[in-house]
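Since every read-out is calculated from the coordinates, none of them should be taken as a lab result. Note that the coordinates shown come from a computational prediction; the quantities given were computed from them, not determined experimentally. Cβ atoms are built from the backbone, for glycine too; each structure is taken alone.
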Structure 1
Amino acid sequence: MKSIFDAAAYEEVVARINNLNEETKGHWGKMSAAQMLWHCQVPVRNAIENKNTGRKGNLLIRLFLRKWLYNDKPWRKNMPTAAIARAQDEKDFAREKEILLGMLAELYELRNRKNWNAHPIFGSFTPEQWGQMQYKHLDHHLTQFGV
């Protein structure tokens, strides 16, 4: 499984993002390219901030869905999105692209971080799983937009 913490995977994601433009249409779903870039910032921000929320994640999610986040099987199309990550309004493509690329560079620099707090929904991950989960989410949406 690829990880955003691997140089080749990180560079691949950056190149794919740079292949997007304002007019790029999704093959499924309702988001515009700008909204997708904004949406992808939410889990990246969560990883960068590494906040200790005191939550260990939802037990049912931890038992049944966690491995789905970082295995090699692609995610299905049109999966539900958490309310916090739903883009409600149109976004500025250039701004969202710049923000996401900056956040990804910051996350990549954290690749050797040893102490990761539990994800507020999915619970504890190893550093390797954090990187895999981030890559898989980005890959899912970049595939959605054909890049």
Structure 2
Amino acid sequence: MPASAIVDTGPLVAFLNRRERHHAWVRDRLRETPAPLLTCEAVLAETSYLLRRVEGGVSALMALLARGAVRVAFRLDDEHEQIARLLVKYEDVPMSLADACLVRMSELHPRAEVLTLDADFKVYRRAGRQVVPVAMPPT
């Protein structure tokens, strides 16, 4: 089991919306994962947008933050140069700001897995061409 997990948009949406295809997989993974889940503000912005039509979805996301189950552990101000490099490197994928922040977070927290539903994380690499450790549902 990893020391902690870095969480992407898809798993947060799936956890908070029981109608999502991967809800059960995410729920089961989170039972095994120590809190807090680490994330960035770009992921929270995407998540809140996707949950805007789910009754109580955004409130539930904010409750996860208030309880400390999810913690923002990234400052774009401090990492903008590395993020800019990643966005240029993966512009053909294309890489979102949230994905770039999560890849950088995986460099800053090397023992943490990225909990994601996004297959692009199989393409992304940390500095030094290292694989980003991910947990994702089987295909």
**Message:** If you rank structures 1, 2 by distance in nm of label points 7 Å out along Cα→Cβ at positions 24 and 88, which sits at the top with the largest value?
**Reply:** 2
**Prompt:** Which structure, out of 1, 2, was mean count of other Cβ atoms within 10 Å over residues 32-39 derived from, given a value of 18.5?
**Reply:** 2
**Complete:** Matching 29 (relative contact order in percent (Cα under 8 Å, 6 or more apart), computed) against labels 1, 2 points to structure 2
